[in-house]
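*Asks:* Each structure below is given as structure tokens.
None of the figures in this text is laboratory data; all of them are computed from the coordinates on show. Everything quoted here is computed from the prediction, not taken from an experiment. Cβ atoms are built from the backbone, for glycine too; each structure is taken alone.
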Structure P
Amino acid sequence: MIERLLPAAVRSAEVFDDSAPAPLLGAEHQLVAGRHPERVRQFASARACARRAQAGLGLPPAPLLRGPGGAPAWSPGVVGSITHCGGYRGAAVARSTALAALGIDAEPALPLPTGVLGLVGTDEEGPMIADLTATRPDVPWDRLLFSAKEAVYKAWYPRSGQWLGFSRATVRLDPDGGFTARLRPERPAPGVPLRYTGRWLTGRGLLLTAVAVPAVSAVPPARS
């Protein structure tokens with residue numbers, strides 16, 4: 001599913017359960033030491049997806065550890081993102097010569113618990129969610145808003161190194177499968193964009209969102 005949201009330069013992999021063998025490599029064992037077996041299986045299958053995606057770039061299997069803030073520490077020259085929720089594990093990667101940043105997120109296609117939208121959404125987004133829900137009640141728009149902000153954050157954080165609260169991002173959801181985000185961080189990071197575009201889809205009881213930021217070198221020059 002996730003490949004439908006991503007540009008051609010991205011390699012991705014996904015699974016919908018943890019039944020396939022997914023051995024951990026090297027120091028990955030230490031990252032889940034003492035965790036509940038279900039959490040270990042979730043972690044291992046997501047890492048296996050990451051290795052399958054990286055194999056699409058011609059990279060050999062290797063441990064995927066954590067960098068600052070807990071984000072995956074991808075190989076030099078690679079950008080990527082991992083996501084997991086009940087019934088889904090996925091990963092996407094690309095060469096940094098093609099993409100400057102990449103963020104994906106998966107959520108169950110269910111409304112947020114009561115009261116959570118007030119923590120996730122801004123005053124500007126509340127009326128949008130109400131309008132979209134009235135028009136297309138088959139989509140849990142509040143959860144989609146949450147997922148879009150998660151995907152944007154995963155594209156923002158590795159380059160900026162800064163936390164970004166939900167209120168610092170305003171998202172405009174397009175019922176046709178797109179979204180845009182405008183960020184207002186406490187401290188803008190040099191060279192890191194404040195506007196993002198992404199795509200979303202729903203299926204198999206899931207919501208998936210993705211943000212792919214082209215590398216400057218990969219953007220065709222404007223015509224004079």
Structure Q
Amino acid sequence: MEHAFPNRTEAGRLLAEKLVEYAGRDDVIVLGLPRGGVPVAFEVAQRLGAPLDVFIVRKLGVPGFEELAAGAIASGGVRVLNQDVVRAIPHAEEAIEAVTARETAELERREQIYREGRPPPELRGRIVILVDDGLATGATMRAAVKALRQRGVAKIVVAVPVGPPDTCRELEQEADETICLSTPQYFQAVGQYYEDFSQTSDEDVRELLSQATPDMSERNRTDQQ
């Protein structure tokens with residue numbers, strides 16, 4: 001197995017090594033894409049001494065063609081559509097509105113579960129390090145980048161342990177900085193590059209966020225002084 005990571009925790013530690021220039025800065029925040037990106041992001045945030053939060057993106061799968069992503073929605077009410085796919089769907093508008101409504105409800109449910117009543121972080125003017133456990137098509141990450149652009153962040157750094165070379169190149173065009181630790185030529189699925197790729201649960205995500213929280217509330221208080 002080429003470039004296998006033992007697990008997401010170890011992948012996060014290795015990724016953090018490439019991000020040390022952002023350590024100890026008070027304008028940096030690490031956002032994990034749930035669920036699998038959060039254990040990776042947790043290690044990065046710990047190493048950099050930065051606050052951690054989630055940035056939730058839901059794919060808009062088309063009814064009857066679930067494997068086709070017609071687009072995505074992200075935290076903060078942003079929707080990104082893939083026009084090529086949309087044009088190919090019969091009655092696209094109603095189908096997409098229906099799936100948007102359903103995924104928006106799921107996104108809001110997750111925001112509540114994960115944050116446990118904590119307000120979402122202020123992102124404007126900050127350097128955002130966006131972390132996932134790997135890229136496949138990159139659709140989710142691209143939607144996240146687009147959504148963050150609309151939130152007025154200062155800089156977007158995409159950081160992942162593994163992804164296909166072409167997807168990593170595409171993201172380089174969209175993010176301000178892209179770090180893909182491993183870009184195997186014959187990429188099939190993210191899971192094949194991990195020895196342990198077991199499912200991350202909602203409970204795991206909550207647990208990691210609450211462990212990282214004191215740092216965050218501390219910073220928010222100092223920001224407000």
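*Asks:* Going by FRET efficiency 1/(1 + (r/R0)^6) of positions 90 and 186 (r between Cβ atoms, R0 = 35 Å, to 0.05), which of structures P, Q comes out largest?
*Replies:* Max of FRET efficiency 1/(1 + (r/R0)^6) of positions 90 and 186 (r between Cβ atoms, R0 = 35 Å, to 0.05): P.
*Asks:* Right, next: Rank structures P, Q by distance in nm of label points 7 Å out along Cα→Cβ at positions 10 and 178 and report only the one at the top, that is, the highest.
*Replies:* Q
*Asks:* One of P, Q was used to compute helix-only ellipticity at 222 nm (-39500 (n - 2.57) for each DSSP H run of 4 or more, over all residues; to 500), and the result was -8000. Which label is that?
*Replies:* The value was obtained from structure P.
*Asks:* Between structures P, Q, where is distance in nm of label points 7 Å out along Cα→Cβ at positions 18 and 98 highest?
*Replies:* Once distance in nm of label points 7 Å out along Cα→Cβ at positions 18 and 98 is worked out for each structure, Q has the highest.
*Asks:* In terms of relative contact order in percent (Cα under 8 Å, 6 or more apart), which of structures P, Q is highest?
*Replies:* Once relative contact order in percent (Cα under 8 Å, 6 or more apart) is tallied for P, Q, the winner is Q.
*Asks:* Suppose Cα extents along the principal axes in Å, for residues 26-121 alone works out to 44, 35, 25; of P, Q, which structure was it derived from?
*Replies:* Derived from the structure labelled P.
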